[in-house]
1. Taking relative contact order in percent (Cα under 8 Å, 6 or more apart) as the criterion, which structure among P, Q, R has the greatest value?
2. A value of 2.2 was derived for distance in nm of label points 7 Å out along Cα→Cβ at positions 101 and 349; which structure in P, Q, R was it taken from?
3. If semi-axes √(5λ) of the Cα gyration tensor in Å, for residues 69-164 alone is computed to be 29, 19, 8, which of P, Q, R is the source?
4. Using the calculated result 4.6 for distance in nm of label points 7 Å out along Cα→Cβ at positions 309 and 333, pick out the matching structure from P, Q, R.
5. When you work out mean count of other Cβ atoms within 10 Å over residues 221-228 for each of the structures P, Q, R, which one comes out largest?
Structure P
Amino acid sequence: MRHNRAHLYTGFYLAQFLFLGVQLPFFPGWLDAKGFSAAEIGWLTGGALIMRLLLGAALAWWAESLRDQRLALRAVAGLMFATSFLLLFTEAKILIAVLAMLMLFSFGCLVPLTDTAVLRADKQGLLTYGKSRGVGSIAFILANLLGGVIITRYGEQSGLWWIVGATGTTLLVAFLIPKVLPLHQLDRLKEVKPESTSTIRPPRLGDAARLVRSKSFLLLLLASGMVQGAHATYYTFSELHWSNLGYGSDLIGLLWTIGVVCEIFLLYQAKPLLKRFNPVWLIIAGAIAAMVRWPLIGLSPPLYVLMVLQGLHAFTFAATYMGTVEFVARAVPGNLTNTAMTLVSTIGVGAMTGIAAIAMGRVFTPEAPGMAYDFMGLMGGVGLLAGLALFTRWDGGLIRTQR
């Protein structure tokens, strides 16, 4: 792959996060305008995440087996665009629910597949993962700010048009990105030392099963899943909560932007941080921040306090995310990285967030959101215990999957 084409993966992130920057904060408001209750929005959001639990691992395994893994990226991006486009012309609630779940499911599967491709490009010296992912976060900010202003001026339907444009761009870039060799083929590249890839081979089902049975990997799933899953109330209901406080879409977009700016700062410090700290410590830091951030947001504090709490997104999301990705890079055999990343995304983050979103849909009300946010703080506490257990167990090397 030529260096001058590797930047297209950065563009691939950019397009995906232009989608996410409007979908995450504002799509629940569009569903509310279509007549969906908080409980129904919770079921819809959680259902999409549970679909990833049921199907995501199989999709990752299929992607691992492909000679050209761009085929998987294109197929998933195509589903995301098709379902978002059809939402423009659908009024029946049941059809909206099915299409929305498929759209959210496809995006949730696309991100870990993209992460794996970019990590492989990073290992080949073609780009830097943290900086490429940071560009995605910048796109997220742009979507937060512009999307909020556009929705405030033109209404909720304009947000859906933005989403369709972003998914269409994602599909277009998916057909332009260059091929990245799987890790078990890297020994063909002159710039990679043969000894670094001599034990890498195509994935086998038995190895994947042993990965899931590894206590260290299971602790990672629990720690990362609990801390990331503790965002469920925020991701699903923050717009409804803050709209009830009188905040417009433009201010809500600004609040989301504050969190992502702090996230970008931490992402750009990824390499020095990971050289200095064990990646598990980053997950532990995220858990502690979750225990502080969510219960306080549930109290509906003054705006200036809320802005400070949004800064903790650098820890609850970015630090946890970086620690998780780096743990997989260090601890999981290279032929299983796609599978490991998708298991983290589905069984870990997806299942935890999905179940929490469904459960919180039954207790959340915009007027009294405290109980839902308190539960998110409790999830952070469980993540802290799992992270501490992982730190004491993991020796910093590969998880044994060959026995």
Structure Q
Amino acid sequence: MVKRVMVATALLMCLLMSVATMTACSSSSASTSSSQGSASQASSEAVSSESDGPTTQQVADFHNVDLGNGWSPTSSLELKYAKCFTVDYYDGGYKLFCLSDGSRYLTVPEKAEVPTGISDDITVIQQPVGDVYLVASDTMCLIDALDALDRITVSGISQDNWYIPSAKAAMESGAMAYGGKYNAPDYELLLGKNVRLAIESTMINHTPDVREKLIELGISVFTEMSSYESEPLGRTEWVKCYGAMFDMEDKAEALFDEQIAQVEAIDSTSTGKTVAFFYINSNGSAIVRKPGDYVTKMIDQAGGDYIFNTLEEGEGSTSSVTLEMERFYAIAKEADVIIYNASIDGSVDSVDALIRKNELLKDFKAVQNGEVWATEQNMYQQMMQTGRIIADFNAAITGSGAETKYVEKLS
């Protein structure tokens, strides 16, 4: 039987009063933040979907089309790279979304009835899908590409931390409001904006009380799993998920085909050059991508050889590996090219700034040869630019001199 959440007026008032103090404290804290704190927040918000925690469990056989009422799907959405979601179609315009964490969502066409007898684990989302609270930052570019930004009324990312012009403009105009981060949403604002759906990154699993509160208020929670896609184009293919959700399948298909064409046009022949992709954290340790994740595969597709591919710490749910500087030095010293992850640590804008992180870096082959690059801070918010990012990596690795947009050579 479908779970129907009915929140009485008295309960709503109590809930709003209970979060008023939290909201006020949050606002007060934000107003006294230093510029350094703001920079830290920007990095944290920009990669919210990159920092998956151990609380997110993957389900091996998550594709379950049994609604529980005897209905059978008439067709399924064709996917080429994505492994963490499926979409199945049923008579009458109903669509079932299965995600790799085991969650299931059924979209119900406008003015249609919710089917009777469906399984309790299925969350019902009424179409047309709108009044969305978007917290998964890297999803915005997909929705923007679909020209569906008007479906997002509340953002979990503040205006200053968006690198997508249309998102910044929407917040500046008031069309999109800031509703607080994933762990501290402004419940009163969400209710005032009639939010019906929260699209969250897996970070929401660190705060189950927030998830429960959203559901209690009648807001469905869709935890998107694109960060678990190991193939670069698998992450981009999530545009089809939102295309199906917003009844824009044809446009989503065309957008994805464009990205496939861009990637196929890149010469992925191995150059034999080794690449170190990393950043240095506040403790002085090097944070590198785990072997086999989507960033390392983009480096491979760009003709490079990721120098940390032999790390044994590749297993696990997190997307990165922490290395003490001594071990990092031993592995990465002879890398032909350095691509510094300035999307996380924006303090490195020159070779000297990099060396100030640790004097050992001046001995690195890439530093001595002038082959040091840094990503732009907007890279993680550009899933729909996978082809261009790989092309930029290729330019850095080959030294072709081609114009780049998402990486910059440091001097």
Structure R
Amino acid sequence: MKFIIEGGQKLEGEIRVAGYKNAATPIIASTLLTKEPCVINNVPRISDVDAMLAILESMGSSAQWSGPNQVTIHNDNIDVSKLDQTLMKRLRSSILLLGPLLARCEDFVIAEPGGCIIGNRPLDTHFLGMQAMGATITPAVNSYRVVRSSLKATTIVLLEASVTATENIVMAATAAEGTTVIKNAACEPHVQDLCNALVGMGAKIEGIGTTTVSVAGGVSLKGMTHALIPDAIEAGTFIIMGVATHSRLTVSHLRPDHIDVVLATLQNMGAQLEIGDTYVKTEPSLSLVARRINAQPYPAIPTDLQSLFGVLATQVNGTSLIHDTMFEGRMGYIGELIKMGANAIVCDPHRVLVTGPTPLYGQEIRSFDLRAGAAMIVAGLLAQGTTTINQAELVDRGYEQIDQRLAQLGALIQRVE
């Protein structure tokens, strides 16, 4: 699938931020912790969510869309031996089934998770946490067998503040007898949202939003109704898009406090922003200047927005150093920008220098991953002429109907299957 964009159009209007993709998949996985029905609202209609629901259904779950952005899941009778390993291999966030399955089942096999190729993402932190609670994990060909008799509470110090490892350990710890303490825990907003959803199911969790989280396990969890928080990455994407294209955009239904550093960085570059309680408005900015962009764990600039800042850097005065401290495979999009006329030098797998402002020209390019695909859309909107973005289906993993939503703002964008 591809997007074809006629560039050079200013955008105008309001775009509403969808529910958080990175909260949807762990919270869907967490429904395995109860046999009672769960209702999740504000769920984005994206391919990653559909894939996670399909994985649950393969085990016998009732998992269905019960409204435009509502999912109802009932896991009263699952058979983990029927888990669709092929689907598991296609979805990176399928690893989030490890924690809840460990809590619910004594013996199961999970496939090596798939997803975007953005660099080395080892599972060691996940496994060390599970093993500390009493699990035995044996690797096989592209899969792992997980066995446990009981789960024991303990203190776990994460070797890295991994988001998905934190989420997995929190979910597993709800079934462990005693209190599990997780140190160096990730504290991103979507980790907090999972914890709050678990509290709504009856879990006892302290330290939500901090780097030390305590889970008092052994409590029987019940069903819940929970609304996902707004997607901070989608909000950042549309705000940067508005700034880069010098457009008057209102990005609504977001949490500005979840992207404080992103907004402060844009303002420091010269972006004209009006920041409200639940919205951000972008205004055309006369002069944008280069700044160093460091992508780091929350509350810093998220790695998922690094490529968006990379595109913005082509339009500002001066040389920007873009430094992704987390993943070494996220600079592939730079080659596509250079095809379009960008002045950029990749220093090493984690750093790139971008000098602007430079005009961009329409080319046939590709999406390297979900977020790079979104960045290429912004580049296409900026470019003179026609831009064709191949492998655009990757963007559907995280953005709901992005082409239709942008067309309503004045973008000339077409989806070609």
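Bear in mind that the values in this text are calculations on the coordinates, not laboratory data. What you are looking at is a predicted structure, and each value in this text was computed from that prediction instead of being measured. Cβ atoms are built from the backbone, for glycine too; each structure is taken alone.
1. Details: P: 29; Q: 15; R: 20.
Comparing P, Q, R, the top value of relative contact order in percent (Cα under 8 Å, 6 or more apart) belongs to P.
2. Numbers: P: 2.2; Q: 3.6; R: 2.8.
Answer for the origin of the read-out: P.
3. Working: P: 29, 19, 8; Q: 27, 16, 13; R: 20, 19, 15.
Label of the originating structure: P.
4. On the way: P: 4.6; Q: 2.3; R: 1.2.
Here the read-out was taken from P.
5. Values: P: 28.4; Q: 23.1; R: 18.9.
Of structures P, Q, R, the maximum of mean count of other Cβ atoms within 10 Å over residues 221-228 occurs in P.
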